[in-house]
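No lab work stands behind these numbers, since they all come straight from the coordinates. All values derive from a computational prediction rather than experimental measurement. Cβ atoms are built from the backbone, for glycine too; each structure is taken alone.
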Structure P
Amino acid sequence: MKEQKQSFDQVLERRGSNSLKWDNLADPQMIPMWVADMDFQVMPEIQEALHKRAEHGIFGYAGPDDSYRQAVCGWMQRRHQLEISPESILYSNGVVSALKTAIQAFSSPGDAVAVITPVYYPFYRAIESNGRKIHPLSLTLKEEGYVLEDSELEKLDGATLLLFCNPHNPVGKVWTEQEQQKIGAACLRYGVKVVSDEIHG
């Protein structure tokens with residue numbers, strides 16, 4: 001299949017399309033920026049694959065197969081130079097359900113679960129709804145952008161788990177390699193497991 005280029009110049013009208021983002025505005029002049037919902041069409045290759053699947057005509061239950069796992073492994077190798085095994089890939093219906101599952105798997109009721117604040121509000125709910133305590137590490141806004149001070153990293157002492165978000169939602173911070181190494185070193189020092197939400201990556 002010949003690779004096609006994506007157009008980011010085409011403006012698509014989303015109002016009236018049952019769009020959660022665009023059809024519920026109190027003021028039609030508002031620009032909704034509260035949800036990660038694309039306003040550009042997906043790549044033509046994706047549309048073609050969906051059309052091909054729709055032509056089959058039977059829509060039963062399905063799950064991830066070997067081709068899915070191989071695609072994920074290939075992506076991680078090409079984009080991040082990470083060698084992962086297909087057997088290590090688990091499937092979730094969404095980031096929030098994955099966070100809740102990870103909290104249940106890697107901590108116990110009453111444990112402190114660290115988050116770097118401010119953070120996407122379902123992180124807080126995922127922690128509290130599982131009987132864990134929110135353990136906040138606060139970002140500081142400086143001239144160069146949002147920074148996690150070394151003194152905040154020391155607060156990892158006593159936490160069981162860190163829910164990490166990269167790029168960080170909602171401030172849009174893309175953590176540098178040096179920052180990630182510093183956070184990782186602090187987690188190793190205090191025995192804190194890391195669950196990393198990289199959906200915006």
Structure Q
Amino acid sequence: MITLIRPALVLIVALTAITGLAYPLAVTGLAQTLLPRQAEGSLIERGGRVVGSRLIGQPFAEARYFHGRPSATTAPDPADVTKTIPVPYNAANSGGANLGPTSAALSERIKGDLETLRSDNPGSAIPVDLVTTSGSGLDPDISPEAAEFQVPRVARARGLPEPRVRALVAANTADRLLGVVGEKRVNVLELNLALDALPPG
């Protein structure tokens with residue numbers, strides 16, 4: 001009996017040591033050495049404090065800031081744990097809404113968003129990423145078209161000339177990876193931080 005149990009116990013201990021300790025420590029050490037900023041979560045610091053991550057969006061509601069994509073993430077309702085409430089960009093509960101084209105809730109939300117966007121910039125075509133959520137609900141980026149659409153509102157709210165705000169959008173537009181993979185994009189948090197850093201006038 002002991003001859004059958006001993007190899008099983010040795011295997012459990014060995015695999016626990018390899019896969020539970022050695023491998024995670026090796027991968028963490030390699031990541032910290034080769035890609036330290038990414039390994040720490042691509043955090044953005046200003047004035048010695050962390051203000052966010054390049055990888056996770058944040059809700060911006062004020063007119064003076066660029067807004068990101070809608071987020072469908074939720075959290076438990078403090079008043080009733082059997083229900084959830086909307087909590088945009090909740091990194092602890094990444095996921096999409098899973099609402100289909102026949103959903104009344106989705107239709108109402110999109111109608112409300114469209115009305116708000118039309119009042120911000122009347123007569124302009126509304127970029128689709130300003131009314132659709134991403135699969136993760138955490139998307140930190142918007143398209144350059146979505147940022148351009150918001151320029152008049154942001155410029156008005158800050159008392160800045162539109163060309164100056166447009167130039168800031170262009171300066172904060174990232175190209176496709178290697179020039180061919182993905183789409184051009186604007187990181188909303190980085191753009192808003194650059195906007196706050198603009199000298200007055």
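Taking mean projected area of the Cα convex hull in nm², for residues 99-186 alone for each of P, Q, which is largest? Intermediate results must be reported in sequence, preceding the final value.
Numbers: P: 5.4; Q: 7.1.
Result for mean projected area of the Cα convex hull in nm², for residues 99-186 alone over P, Q: largest is Q.
Work out Rg/Rh (Cα atoms, Kirkwood Rh), for residues 67-130 alone for each of structures P, Q, then name the structure with the largest result.
When Rg/Rh (Cα atoms, Kirkwood Rh), for residues 67-130 alone is computed for each of P, Q, structure P gives the biggest number.
So relative contact order in percent (Cα under 8 Å, 6 or more apart), computed for just one structure, reads 19; which one of P, Q is that?
Q
Can you tell which of P, Q yields -9500 when helix-only ellipticity at 222 nm (-39500 (n - 2.57) for each DSSP H run of 4 or more, over all residues; to 500) is derived from it?
Clearly, the read-out refers to P.
Please compute FRET efficiency 1/(1 + (r/R0)^6) of positions 35 and 123 (r between Cβ atoms, R0 = 30 Å, to 0.05) for structures P, Q and give me the label with the greatest value.
Structure P comes out on top.
If FRET efficiency 1/(1 + (r/R0)^6) of positions 19 and 171 (r between Cβ atoms, R0 = 30 Å, to 0.05) comes out at 0.10 when worked out from the coordinates, which of P, Q was used?
Computed on structure Q.
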